[in-house]
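For reference, the structures are reproduced in the following blocks.
Just so it is clear, none of the values below were taken in a lab; they were calculated from the coordinates. Please read these numbers as outputs of a predicted model, since none were measured by experiment. Cβ atoms are built from the backbone, for glycine too; each structure is taken alone.
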Structure I
Amino acid sequence: MGYAVPAALGAKIAAPEREVWAIDGDGCFQMTNQELATAAIEGVPIKVAVINNGNLGMVKQLQAIHYDGRYSSIDLATHSRRIPDFVKLADALGCVALRCEREDDVESVIAQARAINDRPVVIDFVVSDDALVWPMIAAGASNDQIMAAKNIRPLFDDEDATEYGPMQAPAATEE
């Protein structure tokens, strides 16, 4: 968590001729968004797509799947009161700031961001607060327990597996 923005900054410095995007959740973005000031001051034109579901998404997802929806400390208020308002924050840090709230606008907003190459750009993509993140691995689980979607994971031992492997629902267990 909190790795995307500084990683994008480093990647763009290492390969200045390439277009570099950081794709970050709203909670993760809040961990390192201050690095955008460095990008603006140093003239490093990264693009940042903030997937804003108004929650600590992975925490909410784990609580939904493993704790029967008993939620604790996940609402970031970014939908209800825009705290923080990522557009205002990005602007204050010297970036071009855009917001996309409708699926119909995604392509045009991305095109607008791609046309800007002289400073960092942040897009606040507002998505449903029910949006989940896949694939995922539960805390403490092995990588071979990865889930591609709710109750679905790859079969890694199947010889007929495609590049990603066939998918199956995990076997039911008695509790």
Structure II
Amino acid sequence: MDKLDQRIQLVASQDFSKTVDEWRRGQGDLPSRSEAIRRLVQLGLRYDKEHPMHMITAVVRPHKYEEIRTALIDLGVEGITVTQVKGFGRQRGQTEIYRGAEYETVEVPKLRLEIAVGQGILNQVTDTIRKIAGTGKIGDGKLFVHSLDEVIRIRTGERDTDALS
């Protein structure tokens, strides 16, 4: 093990300290909170190294798509898969007026965007989608982020981040 000669001050809430202590007790081989935090940082760094790619699934209002698409292309996103979907969340549908008659729709039309990105632009992409898609009203949608273990370009056989560009 490397010589520990660097001190780092960490200011943390009581809730954070409690969570770290609970995790540490479950490990069995960590004598102190500082050892637990050191291990958690190492695990986090290893996770980022082992999972450099992510799949973002965004469910958004259809009229927001063009603005989202333009902004993501400007960020360097190489591809987006778009699917028309229907569903509901908290709003549980909506009331529509058609030819003067009011009727209730149970599922609301949305678009599902699937975007594979590298770790380097993940936060920019999710922040951009959230800002553009957000109206502050129920029904704005959701963002789901999943780690990708492997990506393969079918045509060339390129793998992982090479296959994303």
For distance in nm of label points 7 Å out along Cα→Cβ at positions 7 and 127, which of I, II scores largest? II
Structure responsible for 28, with relative contact order in percent (Cα under 8 Å, 6 or more apart) calculated and labels I, II on offer: II
Can you say which of I, II returns 13.1 when mean count of other Cβ atoms within 10 Å over residues 47-54 is computed? II
If distance in nm of label points 7 Å out along Cα→Cβ at positions 55 and 151 is calculated for I, II, the one returning 1.2 is structure II
Entry that produces -11000 once helix-only ellipticity at 222 nm (-39500 (n - 2.57) for each DSSP H run of 4 or more, over all residues; to 500) is calculated, selected from I, II: II
Consider the structures I, II: one of them gives 0.10 for FRET efficiency 1/(1 + (r/R0)^6) of positions 71 and 119 (r between Cβ atoms, R0 = 25 Å, to 0.05) as calculated from the coordinates. Say which. I
Ranked on distance in nm of label points 7 Å out along Cα→Cβ at positions 63 and 135, which label among I, II comes first with the largest value? I
